[in-house]
Structure I
Amino acid sequence: MLTRLGQLWRVVASGFCFAIYGTLSFVASLTLLPLLVLWPGSTETRERRIRMFVSYTFRALLWLVQSLGIGRVEVQGREWLEQAEGKLVIATHPMYLDVVVLLTLMPFADCVVKSAMLRNPFYRHFTKAAGYISNADSEMLMETCVDSVKRGRTLVLFPEGTRSVPGEPMRFRRGAAHVALRGECEILPVMIHCSPPALLKSSRWYHVPEHPWRLTVRFYPPQDLNAFGRREGAPHGVSARHLTRGLEDFFKQQLASHEYPDRRTETAHHHLARS
């Protein structure tokens, strides 16, 4: 009975979080956003200012989620965030809040957003003003991503292309590998794991697990492309295929070890709320 009541509470709390964040985002787009846009500064300065504001709102959302007992976020390997600038951040994508967490931790990062976000009345104004990268045009998407890493910016990509499905094998698309090869940048891997699974691609917001979820975000040291199987001197297509396979193998190994961690040697978790 207590488990059922707790689950019912998290359904109500989840609906409240989505409703309040969507409503406040819409209100802010009509009131605060014009001020952020018109405030003096270059285009880059304006985008950084808006991205920082978005990051603060994401932090507030995660605080609310954790305060209401819906779930919690734990970050490991936080020290590697200091080296994220100029890197291609490759992350797994198990749940809806993955990008929220990453942009809280890396507020100035470039990231790819679905074209639907530019049509969403609640978020489209901030999405456009922040200069996030739309996936509407595949050719332009690749060029923009390559340009991002060549300019020394931090770029976040989810090589699965969409949220992963529990129980199905991890499959990476080659887009991230093409960006890495053309941009000649190091990769900063991020393993994101949610237990129990929640906010999945195939589920609605009210499909909550029986117990609060725990989202673990684990950063690994940046590595060059050769560490993931790039073939020096091989044709670009061949190198992209091997690099994609190498990234898949790396994350599969980390996922296997993460699902059955040795609690005696596991490092202490750091809650996002304490940062």
Structure II
Amino acid sequence: MRYALHVPTLADPGELVEMGLAAEAAGWDGFFLWDHVFGGPAFPVPMVDPWVVLGGLAAKTERIKLGTMVTPLARRRPQKVARETVTLDHLSGGRLVLGVGLGNPPEDEYAAFGEAADSPTIAARLDEALEVVAGLWSSETYDHVGRFFTVKGAQFLPAPVQQPRIPVWVASQVSQRRTLRRAARWDGVVLAAIGQEGVDQLKGNDVVEALHEIEAYRGSLEGFDVAVVSDGLPTADVVETYADIGVTWVLATGWIDQLQDLVRSRGPAPA
């Protein structure tokens, strides 16, 4: 089992870099940042760009995995994401993970900027964007003509450090069959139970059902990462249950002050 912090970008960028350095020193295995552009009309808060912060962390850390959890890829240009991710993969020496999802709530991150916010369109755009990003990672000449994107004879060099590609983890709630199947096509899944008050603890049985869906689609879970988002660190008993059913990562989330306390007071091992 590996442990990561799942960190909101509601802080000064220098504070986030220092937090990532402290997490590595304390023994955490990953430091993953939320990816939002603003908090929405009901939540007007200061926010920083995760990709710029990750550049600082990639240059200053040595061991810890880094990435976004998660990027709503449908609102990004895939060629820009391909260039950013390969740059970060090289800067970090091959420690980047790209987490992707639909984005929530869509009316804030899509409709506020005049983009389609219906789930079917966002999902189709996400799938096509992933195809384009992976094609540009290949370092071969790449062509693509699709519903949303066109690429003509583009060759992105250098290739990523990580081969055959930078790992892609797809966010999903445990009951979302279509999203679980999307995750099954890539390298990992980020499972969460989102309640009215925030993140609820995922039950082992629910994780098992989700993994059965993924395994049925893939044929095997070998080499596939399973990350579970937790409000803080779960207890040792819960972690043991997760490990027994195939979870490979626990992502401890919360507000900045809670996560800073967690880094300062203890390492990643559960109580």
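Read-outs throughout are calculated quantities, based only on the coordinates presented, and are distinct from any laboratory measurement. Predicted model only: the values in this text are computed from it and were never measured. Cβ atoms are built from the backbone, for glycine too; each structure is taken alone.
A few comments on the model shown:
- Relative contact order in percent (Cα under 8 Å, 6 or more apart) - structure with the largest value, from I, II: I
- Largest in Kirkwood radius over Cα pairs in Å among the labelled structures I, II is structure I.
- Looking at mean count of other Cβ atoms within 10 Å over residues 68-75 over structures I, II, structure II comes out largest.
- For helix-only ellipticity at 222 nm (-39500 (n - 2.57) for each DSSP H run of 4 or more, over all residues; to 500) computed as -15000, the structure of I, II it came from: I
- Origin of the derived value 14, 42, 31, 13, 0 (P(r) over Cα pairs in 10 Å bins from 0, in percent, for residues 20-131 alone; candidates I, II): II
- Distance in nm of label points 7 Å out along Cα→Cβ at positions 44 and 180 derived as 2.6 - corresponding label from I, II: I
- Distance in nm of label points 7 Å out along Cα→Cβ at positions 148 and 236 from the coordinates reads 1.9; which among I, II: I
- Value 0.95, calculated as FRET efficiency 1/(1 + (r/R0)^6) of positions 12 and 116 (r between Cβ atoms, R0 = 41 Å, to 0.05), assigned to which of I, II: I
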